[in-house]
1. When FRET efficiency 1/(1 + (r/R0)^6) of positions 20 and 76 (r between Cβ atoms, R0 = 30 Å, to 0.05) is computed for each of P, Q, which one produces 0.55?
2. If helix-only ellipticity at 222 nm (-39500 (n - 2.57) for each DSSP H run of 4 or more, over all residues; to 500) is calculated from each of P, Q, which structure is the one that comes out at -7000?
3. For relative contact order in percent (Cα under 8 Å, 6 or more apart), find whichever of P, Q sits highest and give me its label.
4. Ranked by distance in nm of label points 7 Å out along Cα→Cβ at positions 12 and 108, which of P, Q sits at the highest value?
5. Assign the value 14.1, 41, calculated as Rg and Dmax of the Cα atoms in Å, to the correct structure from P, Q.
Structure P
Amino acid sequence: MKDGDLRSLFRGQFRHWHWSSIETAGTASGVPDSEYCTPDGVQGWVEFKQTHINKVRLGPFQVSWIDKRSRYNGNVWIAVRRQPNSQRECGVDDLWLIKGNQIVALEQGGLDFVEAWCWHGGPNNWNWDEIASLLQGLAD
């Protein structure tokens, strides 16, 4: 699964938000995976990714769309799940939450070159209240 099951994890945690899956391959390349709107009217976009290393695979249209929307003060995020390569491999299960204005740094240098929030230890240990606050613009 190329998104590390993040789409379903976010929808499960924030089931009281209105979510739309975005699939625009033929009409508008680069648009993030999901759009959300909270009960308070906060709207945003999330691109979900998974990696096993510090590099995150991004397409040029994704970088362009997210960069432009961020420059227009759009509420855009990249959520990256970094997991070990296999069940037998020891390692972390991290969630990185990255503001859209970091997309060029992420594409060029990977996770080591972005300002981001990070939670460790898998979905049961990630701070979902803090994640919700960030997505709603309530925390810095």
Structure Q
Amino acid sequence: MLVFLKQARMPAAPAWAQAIRDAGFPMEMETDFNPRSFTGFLPCKYKGEEAGFEFFLSNIDDYKDDIADDLPPEHWQKIGDRNTVVDFVTHSEFRDLMTSVIASGVLCSISDGVFLDTESGEITPSAAALAWSRKGESEIAKDLD
């Protein structure tokens, strides 16, 4: 999952975590990090259970070579002048996937970002990002029980 945004719109970790709670998601995110310089595993909890995801923030120019051929021109038009990309990576745990789906959708929503689902290739604007996360939460919850 990728979120494209303007660097200046990247929120501080406490504001991002608060936005997750304000949106009603039962998720806690570590807040003792600087999202503009942090890289690596970000601990979270979903419904009190340990989870998390890998977080990578890059300048879009440094990232374009990796994805330029994979995105059609209309996606680049929607990305527009957003100069930063945040990559959310999970591996095999559904609870980890849950936290990355929630965190990425909320980040997109509060930063006027554009979300790219790297599995489906679908692109989602910020206005629809929370709905995308809620749908993802509902689908993933079936695999958590």
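1. Values: P: 1.00; Q: 0.55.
Only structure Q yields this read-out.
2. Numbers: P: -7000; Q: -12500.
Computing helix-only ellipticity at 222 nm (-39500 (n - 2.57) for each DSSP H run of 4 or more, over all residues; to 500) on every structure in P, Q gives -7000 only for P.
3. Values: P: 20; Q: 30.
The maximum falls on structure Q.
4. Numbers: P: 3.7; Q: 2.7.
That would be structure P.
5. Q
Bear in mind these aren't lab numbers, they're just calculated from the coordinates by the rules spelled out. A quick note: this is a predicted structure, and the numbers were derived from the prediction, not measured. Cβ atoms are built from the backbone, for glycine too; each structure is taken alone.
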